[in-house]
Structure P
Amino acid sequence: MKDANGRMTISRKIKNIALLQGVIIIYTISSVMSKAASASGDHLLRFFLFFGMEFVALGVYALLWQQMIKRFELSVAYANRSMAVVWSMVWAVIFFHDTITVQNVAGVVLVVIGIWIINTDTEVA
């Protein structure tokens, strides 16, 4: 829905950005499946299960990404893909018990600030 000036309403913009982040989350989950597949060792069934799940996640991501680039300027959509760094770090901690360093936090803060600037300065279709 657009306001009197023809711009997208705030709630619609937030919804579209949340959808974009959901698509990025799907993309990062594929890397979790990839790492799980690589850790399967000699368990071929487990390897094929995780490899298949990675393939499905990437397929779903590809279809949804096409819809997202219809809603956003291409530069905005790709800038938001930088959030994959944040989501990958979250998954690394949750699934693989990695530790977060001060440098990781500093990098994530810079990414989030950059995305915030881009998302607050652009128009969503």
Structure Q
Amino acid sequence: MRLLVVDDSNIIRARIARAALHPRLAGLTIVGLARNGREAIDICRRARPDLVTMDLTMPEMDGNTCIGELVREWPQLDILVVSALSDKATAIDALRRGARGFLYKPFTDEQLVNALLEIRS
């Protein structure tokens, strides 16, 4: 399983990458860290991830726009939104565009591991 982490926060990118080393996620490899949707698309073209964690609020290209573009090009891609935006309309929009799960910030490592396992099942 190949993971791309997309978030404009260095801290969150590092935290997700660290949590991805959890023993329950054996076999997960991080293939890229992107700061915005444009970088995410470029990395997807090169690295072909199976799974993406996606923030929604980012500069240059927001997460919802990026989700739509990624799913158009790679419909099988599993996308887990990881966002501080807690309104239901935002979550529903992300799911309509093709995301397969939503995890609210702040989150624990265990919540992230569970969400990643669930999205892949």
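Out of P, Q, choose the structure whose coordinates give volume of the Cα convex hull per residue in Å³ equal to 104 when calculated. Intermediate values should be presented prior to the final figure.
Numbers: P: 104; Q: 87.
Only structure P yields this read-out.
Of structures P, Q, which gives 1.3 when distance in nm of label points 7 Å out along Cα→Cβ at positions 32 and 96 is computed from the coordinates? The partial results should precede the final answer.
On the way: P: 1.3; Q: 2.7.
Here the read-out was taken from P.
Quick check on the output: -26500 is helix-only ellipticity at 222 nm (-39500 (n - 2.57) for each DSSP H run of 4 or more, over all residues; to 500), derived from one of P, Q. Which one produced it?
Working: P: -26500; Q: -13500.
For helix-only ellipticity at 222 nm (-39500 (n - 2.57) for each DSSP H run of 4 or more, over all residues; to 500), the value -26500 is produced by structure P.
When relative contact order in percent (Cα under 8 Å, 6 or more apart) is calculated for each of P, Q, the greatest value falls to P.
Here, each number is a calculation from the coordinates, and none is a lab measurement. What you see is a predicted model, and the numbers here were worked out from it, not measured in a lab. Cβ atoms are built from the backbone, for glycine too; each structure is taken alone.
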